[in-house]
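Just so it is clear, none of the values below were taken in a lab; they were calculated from the coordinates. Worth saying up front: this structure is predicted, and the values here are computed from it rather than measured. Cβ atoms are built from the backbone, for glycine too; each structure is taken alone.
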Structure 1
């Protein structure tokens, strides 16, 4: 996951209400050239079945689980065959369970204390959340006292137009969610952002 984000530092976070909606959205993301997408977890047999179908239908995409906050969500992601897990919270037990299952889990962090704890507990990366409430200057300001900073995905309330400021501030990747689709039509700005990242030599 992290190696893939070094090549294309962008994720889409989806909350589809049906299999058909998920397929429609993922197809547009794939056509736009995006590689990484997260599916918000609902720990139920129906969600697991849907996610399994999507893994089969979109082998070119790196699909992961979003909004995982408990063991049941982690187990649902594992049963679905998703490749990584992202959480809005920092939970040591959840990190340990993910490590035991050999799946990458990226915890959500907000404060310097949480960032430090995540690194100490073995998190391979962190999700700065909600990033829009903090602003890109926040991450830049942490570089001095907390160096070296971990691999960071900024998420929460961001739009394609925010990308340049956040990358300049030193975050490693961006996660975009509710801004991506309007009536299931992909925002053209996302396609342009993918093209821009490619032109900056992300293979």
Structure 2
């Protein structure tokens, strides 16, 4: 092999979970479905005997009390309850690419912190009619949700998190390996409901 051939750099352009160069956006019946690629994700689980210290660290990092069952708290940096003493922490990837490292440094061994960026995909749905869309997707009662609610559920046989930011803003986190199937299920429900 010639020296010049071995120095050729491969094409390393990033692709979205749906395989595109830019995030996909679909609109139907007043609802917009957006593939969101600017989210850093990190799991945070308190270690045995360190629950109080880990919870305090998480609250300090997020800027609000750690959420309880069925809730999420925070703003730009948010925490989502996943189970007893377990949360998913989210932040903009553009400013928090190293979210896991930052959180682990703050936790100082009181929690197990694992980067989740490449494990999940995120779809944001906005607009009127989300209740009708989600009635077709999963057993989540959006009628009763006003913002700050979060739950794990199944959408098209995929384990997902549904996060409510308000009456007209919902996020779905699902397995990145099934992003195409999840996107198809969301878009099909939009077309059927609206």
Review point. From which structure (1, 2) was FRET efficiency 1/(1 + (r/R0)^6) of positions 19 and 51 (r between Cβ atoms, R0 = 41 Å, to 0.05) calculated, if the value obtained is 0.50?
Key: 2
Practice item. Could you figure out which one of 1, 2 the value -0.37, -0.56, -0.83 for log10 I(q)/I(0) by the Debye sum over Cα atoms at q = 0.12, 0.15, 0.19 Å⁻¹, for residues 59-146 alone was computed from? Key: 1
Review point. For volume of the Cα convex hull per residue in Å³, which of 1, 2 scores largest?
Key: 2
Practice item. Using helix-only ellipticity at 222 nm (-39500 (n - 2.57) for each DSSP H run of 4 or more, over all residues; to 500) as the calculated read-out, with -13500 as its value, let me know the right label among 1, 2. Key: 1
Check your understanding: Suppose you compute distance in nm of label points 7 Å out along Cα→Cβ at positions 27 and 99 for every structure in 1, 2: which one lands on 2.8?
Key -> 2
